1. Who wins on distance in nm of label points 7 Å out along Cα→Cβ at positions 162 and 226 among 1, 2, 3, i.e. which is largest?
2. If helix-only ellipticity at 222 nm (-39500 (n - 2.57) for each DSSP H run of 4 or more, over all residues; to 500) comes out at -7000 when worked out from the coordinates, which of 1, 2, 3 was used?
3. Say we calculate distance in nm of label points 7 Å out along Cα→Cβ at positions 130 and 210 for every structure; which of 1, 2, 3 gives the highest result?
4. Given a value of 17.2 for mean count of other Cβ atoms within 10 Å over residues 114-121, point me to the structure among 1, 2, 3 it was derived from.
Structure 1
Amino acid sequence: MHNLNDEEKTRLKSGIRAAFAIPFIDDVEDFIWEAIFAYAKNIPLLDPLTSTRSKRLFDVVDHQNKIGWSIKSAQTSKIHLPYEHEVVIQRADIFKKANQLGFDMLNINSPTTELGTALLRHWYIEKVNKDAMHQDVIDKRVCILLKSKNKRDYSYFEEELVEYIDSELKWDWTDNTKTGLQGRRQKDNVLIFRWYPNQKQFFERFTFPDNSYRFNIEPERLLSNDVVELLLAKLEGRL
């Protein structure tokens, strides 16, 4: 697990606090979270108003150090650590792409080991490593911001993007309806992946450990008139 240094922790809290001070922002997610993260790390971020946002895996890239982060946010009623959370990592239509993934055919009745192998190839070969090459990323990471429902309590999680191989996982259907396929680690039976063939959604489960960085803020709102006047004054050079 990677930890923020003291300066990054301060900038992370300040960025979230500043975002909530703007009465037009109601949550820290998607691009807002990416922008705050880039601010915390003090690295540039592509502005969607001046450039096309990439659909590549790594939302924020430190080009100097070749580090890329796939960034997510999650919400829970109250934060308790350790905490497990599943996020959608990809839409994986492995039946349609069977030939591309090295199989003559795949369907719902294919052996679960084949389905699991196809999912790993679809994720790691077709997405993770291709995007890493395109974005010039060597150090591949995942980071997730966990938020309490009242937006006061937070936990920050960052780790290397783990690339599992076939021998490390075992795949089984959740039940005989074959509506969900689970990938568990061989060594400890911990659930890592879940795939739903109907929606083609591929999930990965992450665990926020006890020593994840936790912090809290007290959201404070500025008046809309004050925010607009302040920003326009800055834009017009009056500040």
Structure 2
Amino acid sequence: MQNIKGKVVAITGASSGMGKAIAIELAKNGAKVVLGARRTEPLEQIVKEIKSTGGEATCAQIDVKNKADLVRLVNITVELYGKLDVIVNNAGVSQLSRIDELDIDGWEEMIDINLKGVLYGMAAAIPIFKKQQSGHIVNIISTSGIKIAPMQGVYAGTKNAIRTIAEAFRQESDGKIRITGISPGFVKTDFADNIKNEEMKTAIKQGMEQIAINPIAIANAVIYAVSQPEDVEIGDIVIRPSKQN
């Protein structure tokens, strides 16, 4: 992956699951990665792991609900490496319930993290990308929303909002800033642990155990997208278990 070597990549939600896999695999291919998440202990462990195999990494404690934290993540990256090539907006949360159950706290959490958190990441990176006249936004979305299903209405809504925003940005861009959406299906992560609805949590976990794919598959999709020549933009990638409906 010649086009990966030397790239500087900031990643949100990087303390576990897909974010962790994306960071490790990018570093293996020669990228310099800056990991952001709320939990510092696992972040520091991943940085240590990357460095132990000759990779280059650092981390910062951030909460994507706080727009100043995203600016700080980007600033740390630029101060350390002199540039930012890619931002991976990976942080996400799911609260699955019927809309008439009125889990308004869950709705607000998903809007704050899945929608506003991605917008804050884009807003932090775009001024740097404009100054550099180059950059790449990668949004980790979901297969939820591609297929509408009960219990996923607001979650899917936040994901589809990002699809819409990304397509508008693509059309507005002159090509110097590329944007890619990657929509994973069931992936082996601790994602379901945050679901409050116990019935849904159990169902999702059982489904994951049976068919979920390794998060490295998502990392490989990120690598594919960001390794393309500058005149090539990968718009949308849907990546799911072959057994997923």
Structure 3
Amino acid sequence: MPSVRVHADPAKAAVAVAGIIADLIRRGRPDGRKVVLGLATGSTPLPLYRELIRLHRQEGLSFSNVLTFNLDEYEGLAPDHPQSYRRYMDENLFSQIDLPREQTHVPDGTSDDSEAVCRAFERAISDAGGIDLQVLGLGRTGHIGFNEPPSPRESRTRRVVLDEMTRKDNSVFFGDLAAVPRAALTMGVSTILAARRIELLAFGAGKADIVRRSLSERPGPGCPATWLQEHPACTFHLDAASAAQSAS
């Protein structure tokens, strides 16, 4: 069962998770290979990325020995599209730290062969020695990454059709629901669960019900985040509003 930490506000949660990441990077991997981070997008992790940038600029945290793999990317959006997750990561983190671009990985949503892209993404994670720490957000449908319900536990990186609730929630970034892609490439549930450590961030009253469901319902495909109950090192980082309906 995931542990739960309730923070005073999202900024305090960001500091806590950034500290965990910084400790991991500074300590390094026992095998001497690059530390592997799984990263998320959206509004929720922005305070975390700002804190990581601060740690780099003010406390000398180096990302030169880090590899990153992003959870997902919209189908059909070029890397330079204003709403692509590659551009999001470049603008909100990668361009402001000492992380070589070739050490960052975001699925290619423009390929005509999404299956090949997904297989190559899985292979790259495996070749890197697996993900040491995965950052997650939590969608109102219970999605982690873009694993919409129903998502089986054994799913790996793949193309998915987005739930209409997810498209509506994300339309705020696009300005128009019609502009939101209908599909995406995402790490699968099994890919996420293979990470050695998972840090999930969820804030605000709008997430309270899905946080409760994720922690209390029996694990199953109808609420993909419930699969996190089976992970041995997963923490939910919440604020008072998102924790209101859950036992802490």
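Values quoted throughout were computed directly from the atomic coordinates according to the rules given, and no laboratory measurement underlies them. Just so it is clear, the model here is predicted, and its values are computed rather than measured. Cβ atoms are built from the backbone, for glycine too; each structure is taken alone.
1. That would be structure 1.
2. Values: 1: -7000; 2: -14000; 3: -9500.
Computing helix-only ellipticity at 222 nm (-39500 (n - 2.57) for each DSSP H run of 4 or more, over all residues; to 500) on every structure in 1, 2, 3 gives -7000 only for 1.
3. Largest one: structure 2.
4. Working: 1: 21.0; 2: 23.8; 3: 17.2.
Of the structures listed, the value fits 3.
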